[in-house]
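Colleague: Each in structure tokens, the structures are laid out below.
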Structure P
């Protein structure tokens, strides 16, 4: 057998046989990946445009070079995709070729292709301390559940999906040697299969949750921490979409009606307010449960940009000259 599989039938273009082989290889590749079903679906979706690109260029897999991968990358960027989105598409291509090379089907021509760089800041805006207090006051006057939710998200940096997955039994006490036990909420983080992380519930966070739970009848441990009241899903988990809409409606109500202000802005607000009040990168990392401080540093860059805007050194220079 040759080192790498060659698919040809005398034609220089992508043939029907080649297309059939591509479909077969994609299924084989997806089946070999030790990932969740959602990740397999993502790989399938992000590989599809790549193979369409090769077909449009009449390029069989056996003749793909690094230049073809670079052309595909440029094609995605030219179509208006963000660097972040293009990066996810290239990740799937790189994984495919890593797998194909391991089985000696094709050389890994995507290995040295880099992900497009993007500005290290978040596209969603954080709320100021005053805006955060205004949002909390809006919900405090509305109802117990929504106030408890938004207060929890602002004070702990939880994502909508993490709040949606929370059950009543996930609130517990965690022992600390030499001190009183600390009340925590165990959570299933993004991309996790287990509830193997937690956030601390201080009294200012826990008391609104306790009042809300007391307002519900016969609350059971296995029930959602925050339950739906809609007719179609009464007493079921609030979906991430519903949670996002609750926050979005609140943001609009206090005058933050812009696409850069969403439910995820609350997580950014948690980080921003911690940093402005002297928290170290390690402390912010722990609260937001980042894998590394490199991710946390993006928040510091955003805060530095805000400081730059407030300082407005250009205005000082202009006042000297005019």
Structure Q
């Protein structure tokens, strides 16, 4: 498979102009990630091919986090000349007595593992830390990161837009990373997608396949989603009747929104990555046909409940 994928690298360069907003998520580089992941953690040889494919197709952003197993160490083992990197800080420990030292040490550790001198961005994986007693120290520490030029941009990774109003009053952020997909449209529906753009804040969206759930074959759908069987039955039937690929339909939604800076996608192998590129060249989906998939049920749209 690697040889076949490698032989396609030059061919895929022709898609460079059509994928300006893709970024590569690296959770699967560090641990078994995603409800539909049957491959486990990505092996180093496959990672090398994935990164080469990303480079040849003008993808320049790698998204990682302290919480993604050893993904920072793994990324550090490869050349990154053509990539900028975002990582995310873990929650501030409850017994932490010096927040600034904790933040500085965490970022220094990331720089060392990634083998880079600076980062495009550092995001809070737990933005609620801003609201506690340690909030003022955390805010000052993040601003110090920018001042030191170790980090170009700071921001937050959120599960939903409900806390954004409070966050932007406390901290001048540059980036918001949030889930957005056919089922979870809160970022758009709330008006926050447009508002963030108007404020000059970059929006990076993740979970466009709902952690792979929307790409699973109907027979493989986990039993704990039986409550929403009516919705998924219609999903599979409509895909069949319209002769559409789930991957194509899923990508069409975020690609139809002009205020998104990056769409973060994670892959388990080069074959999956290639399929994304090919589908990007055939986006002709009527968005109104798929509105039935939308839900506000937290137990469906938030993988933390799965």
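Here, each number is a calculation from the coordinates, and none is a lab measurement. Predicted model, so just to flag it, every value in this text is computed and none were measured. Cβ atoms are built from the backbone, for glycine too; each structure is taken alone.
Colleague: A value of -10500 was derived for helix-only ellipticity at 222 nm (-39500 (n - 2.57) for each DSSP H run of 4 or more, over all residues; to 500); which structure in P, Q was it taken from? Please report the intermediate quantities before stating the final value.
Modeller: On the way: P: -17500; Q: -10500.
The value was obtained from structure Q.
Colleague: I have 0.60 for FRET efficiency 1/(1 + (r/R0)^6) of positions 77 and 237 (r between Cβ atoms, R0 = 41 Å, to 0.05), calculated from one of the structures P, Q. Which structure is it?
Modeller: On the way: P: 0.60; Q: 0.35.
Working through the options, I get structure P.
Colleague: For structures P, Q, which has the highest computed value of mean count of other Cβ atoms within 10 Å over residues 61-68? Before the final figure, lay out each step's value.
Modeller: Working: P: 15.5; Q: 22.0.
Largest value of mean count of other Cβ atoms within 10 Å over residues 61-68: Q.
Colleague: With log10 I(q)/I(0) by the Debye sum over Cα atoms at q = 0.07, 0.12, 0.15 Å⁻¹ coming out at -0.43, -0.97, -1.19, pick the structure among P, Q it was computed from. Don't skip to the end; give the middle numbers.
Modeller: Numbers: P: -0.43, -0.97, -1.19; Q: -0.27, -0.82, -1.29.
Comparing all candidates, it corresponds to P.
Colleague: Given that volume of the Cα convex hull per residue in Å³, for residues 69-188 alone, derived from a single structure, equals 235, which label among P, Q identifies that structure? Walk me through the numbers on the way to the answer.
Modeller: Numbers: P: 235; Q: 127.
For volume of the Cα convex hull per residue in Å³, for residues 69-188 alone, the value 235 is produced by structure P.
Colleague: For the read-out distance in nm of label points 7 Å out along Cα→Cβ at positions 29 and 85, a value of 0.7 was computed from one structure; give its label from P, Q. Walk me through the numbers on the way to the answer.
Modeller: Values: P: 2.1; Q: 0.7.
Matching structure: Q.
Colleague: Moving on to the next point. Supply the structure label, taken from P, Q, corresponding to distance in nm of label points 7 Å out along Cα→Cβ at positions 173 and 285 with the calculated value 2.6.
Modeller: Numbers: P: 3.2; Q: 2.6.
Derived from Q, not from the others.
Colleague: OK, next. Given a value of 20 for relative contact order in percent (Cα under 8 Å, 6 or more apart), calculated from one of P, Q, which structure does it belong to? Don't skip to the end; give the middle numbers.
Modeller: Details: P: 16; Q: 20.
Answer by label: Q.
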